[in-house]
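In structure tokens below, several structures.
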Structure 1
Amino acid sequence: MASELVANFTTAISRRKTDTVSISIHESKESFAIPRRALEFLSHILSIMAQGKAISLIPAESELSTQQAADMLNVSRPHIVKLLESGVIPFTKAGSHRRILLEDLMKYASQQDKTRKKRLKFLADQAQDLNLGYE
């Protein structure tokens, strides 16, 4: 039921051609305009919630601890520390604690994703070239 409502909501948003959308609140009869991108983002959030998944919103300028960064990337904290100490991900120190900007962590994650996709494509191309039976 919830996923069907979200699908209808998403479809209604996608039909909009303007950069803003007028929203009306039935109870107070108030009306206001919001950016269409904000409504698309809300639609995405509702879709995730309809699937029963948890979401977290973190401001882009947030600083993360090494444990928070490890949790976000689904790796161990010692692995994150190695990446920081080797200069792969920039960080600052607050006393003896390392702090990582969310933006820097996301850049690293994006680079890793691009590298992973490139290497998987290479392996898939090799399998095709060697006729290993993958259709």
Structure 2
Amino acid sequence: MSLNNPLANVLSHIMTEDLKGKTKVIVKPSSNIIKKVLALLNERNYLGEIKPIDDGKGGKIEVSLLGAINKTGVIQPRHSVKLQDYKKFEKRYLPAFGFGFLIVTTNKGIMTHEEAIEKKLGGKLIAYVY
């Protein structure tokens, strides 16, 4: 676990608590990137309800766990990826075609690699989930 990478800390914490069978977890700190990544996981039914908690400091997020995550993590270093390179990184980070997804930051925002392919966008890989 990297102390300098809050996204890695949050994803690692969610995965370990999910594997322990917990139903809720509180993660901190709260940033726009972390909120967007959690929202993507929620949209894809890997996580349940996501509630921000204002604690007057960095903020926290309460996340309901569904037991759907097998593995998640950040991609370090953040590889730049062109439209034609997604398949290569999909093979590297995901166990099978169509199983899980990569999270990409593009000039149009943070999205899954499938959305980026649809919109014909390249970007930087930041995380994977399956």
Structure 3
Amino acid sequence: MANRRVLIDTNVVVRFLVRDHEEHYLESVEIFRSIEAGKLEAMLMDFIMAEIVYVLSRIYKIEKRQIASALKRLLFYKSLYTDNKLITFEALDIYGSRNIDFADALLCAKQNLEGFEIVSFDKDIGRCTEEAGR
């Protein structure tokens, strides 16, 4: 019998990370235990990842480095998939270490790892090549 395959929504990850709704937190813990154990295959799409980052930073005022670190830990779950884990890891590294939003960090990651040129009117996109921590 094949494992269940699910798409994870923003609120499940947020409840898991911030524990601000006990019932939902406990349900999310069970979901992530099942993913970690390989009993459940889960997909975390890039736009959901961006929404998670937005909610954690803007609503919960969590520091960028903490957000990046927490989300990278989740990406180590073998049965948790993203559109491209390598790009997502790179984007989280960029997001956590530079003055850049997550959507731009995804563009930078794609540029860094796959050689794309970014076409944008956004001056902040130049931060792709900044030194980390500036």
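Coordinate-derived values only; no laboratory data. Because the structure is predicted, anything quoted here is derived from the model rather than measured. Cβ atoms are built from the backbone, for glycine too; each structure is taken alone.
One of 1, 2, 3 was used to calculate P(r) over Cα pairs in 10 Å bins from 0, in percent, giving 13, 45, 33, 9, 0; which? Clearly, the read-out refers to 2. Figure out for me which of the structures 1, 2, 3 the number 16 belongs to, where relative contact order in percent (Cα under 8 Å, 6 or more apart) was derived from the coordinates. Matching structure: 1. For structures 1, 2, 3, which has the highest computed value of distance in nm of label points 7 Å out along Cα→Cβ at positions 18 and 114? Of structures 1, 2, 3, the maximum of distance in nm of label points 7 Å out along Cα→Cβ at positions 18 and 114 occurs in 1.
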